[in-house]
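Multiple structures follow.
Bear in mind that the values in this text are calculations on the coordinates, not laboratory data. Note that the structure is predicted; figures quoted are calculated from it, not measured. Cβ atoms are built from the backbone, for glycine too; each structure is taken alone.
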Structure P
Amino acid sequence: MISQLIFGIIFIAAIILFYKNASKIYRNIKLGQSVNRTDQAGERIKIMLLVAFGQKKMFKKPIPALLHLFVYVGFCIINIEMLEIVIDGLFGSHRVLSNVLGGFYDFLIFSFEILAFLVLLGCVIFMIRRNVLKIKRLNQSELNNWPKTDANLILTAEILLMAAFLIMNAADYKLQTLGAAGYHSVGSFPISSYLVGILPDSVSNLILIERFAWWFHIIGVLAFLNYLPISKHLHIILAFPNTYFTRLEPKGEFKNMASVTEEVKVMLDPSVPPPTGEASRFGVKDVQDLTWKNLLDAYTCTECGRCTSACPANMTGKLLSPRK
């Protein structure tokens, strides 16, 4: 009962903190000027599914795209199990969804383990690309300090969370085979079953390992949730609304400023009466000069560096960096 109470307090506190941080971001975005992005709902949903969920733009570079797909889809789908972890944590049950889903539960755990391994593999390769191979795009000068640290923190966190998930399953599986009380035989463990041999045979020690991994995984996910608002990985959440509200007009098409158009008409034809209103300010002086979509773009930026690596000026060796 004490562990359930502790879990409930941690869970509710984490959700409240995330809500407060998310509310701040929402208020900041709302500081921007109004712009209508609600037309053509069908086309917007299509773009969102292709770009945000389907990772369409990523596949211009197939290898990192495939690794990113492993990490993104794997991490999101594995966290479906969070529903079961929350229920087990609040009510003290063990793998409660196995009673509801029957044989399909075994398929889910099997899939989660395969995906967890792919996430683990993808994150390790990303760490190597970033810190050992030192891919140029990922090691520009403007990425020093916090951006670089942020990326490494996220990769390390995902590696630890997936490792905890697999160790938890391995200990659980071994407890099931030993017939430990409270650990009924359920699930399919294609990856964690290979870890069983390195675990102790003592039931008490196995329960300690399983419980530690369980707590580490759930607290880690809740901490990750509250880290997102100060991280570039906020795009995990904001990519969906950002792509939905994308600009549907042809790329490169600009709208003329009404006040400037009136000034030009007067210059070309003196018989036209001069504009009565004050000319609009050019460019951006403060946050209110941006639209809410501009601000949403800024929060959704992944700092991947493709804007800089594709910049013609930067490619010729000039210091211009769109990312910076």
Structure Q
Amino acid sequence: MSTAQHKIGSGFGARSTADDVLSGIDLSGKLAIVTGGYSGLGLETTRALTKAGARVVVPARRPDTAREALQGLDGVEVDELDLGDLESVRGFAERFLASGRTVDFVIDNAGIMACPETRVGPGWEAQFATNHLGHFALVNRLWPAIEPGGARVVSVSSRGHHQSGIHWDDIHWRHGYDKWDAYGQAKTANVLFAVHLDKLGADRGVRAFALHPGGILTPLQRHLPREEMVERGWIDEQGNLLHPEAFKTPEQGAATQVWAATSPQLDGMGGVYLEDCDIAELAVEGEERSGVKDWAVDPAQAARLWELSAELTGVDAFAG
């Protein structure tokens, strides 16, 4: 049932766009939920899916901003959702389930990166809480709509997972917060979530994937001061990209998550980490530019994180 973490030769690559991977695919009658689907890669994902005929529900922390950003796109509806607030997650899920609809694709796209130390809910570290726990609770609460249609669940991670595994002894960073290590932990959690969800859901026809979308400058960088991006060699003092070839466009950045959600090439597969519209190889020690770290696809750690997440959120669709 498990899928090998090896390239399959999809025929797509780093410069493929969301439209490229959807070429010839008719999504009429399909329903997608795309968190954060009104900004950056999420907006491009929503645009591409609706262009192919899908209806897209965009849960948004700022619904009015989302509606403004999505003006002119047919087949989109906006609802309110704050992933850092479990009551907000519950409210969105209950409203959606009350509509009686099933879901074909869930794309957990929303996230925050390298923010100053911030606490949400009962004192949880914001990046782990928002990027992982909020999506964990959302998918589990939406399970009655996910299972019947044999949906795909796509967890948008990042190469940032190379930065850190799970800090089991201090998962909420109460001692010595580091914004990049905390981001890395959250992105590792995104991968582990997909690994275990796929194990639990495969027999019911639900498959899960995690992915690195590529390097793209989007509003995700909102917490980074310009001088830090200059220091990292991304931009110059005027804000211009120093190495445009090293970055993807939003259209290219959205391609892997759209491919993960819709491609028939992935039928019967799941529980793997993708990059550049293909299954990634395991990362080679000392090589930080590609592949997935073994700690992020370790089934034992995935099961441990699932159990912890269920305990923290009080939600587990598979309990009992």
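A few notes on this one:
- Origin of the value -19000, where helix-only ellipticity at 222 nm (-39500 (n - 2.57) for each DSSP H run of 4 or more, over all residues; to 500) was derived from one of P, Q: P
- Each of structures P, Q was scored by mean projected area of the Cα convex hull in nm²; the highest score is held by P.
- Per distance in nm of label points 7 Å out along Cα→Cβ at positions 63 and 303, the highest-valued of structures P, Q: Q
- Among candidates P, Q, the computation of Cα extents along the principal axes in Å, for residues 31-206 alone that gave 47, 40, 29 used structure Q.
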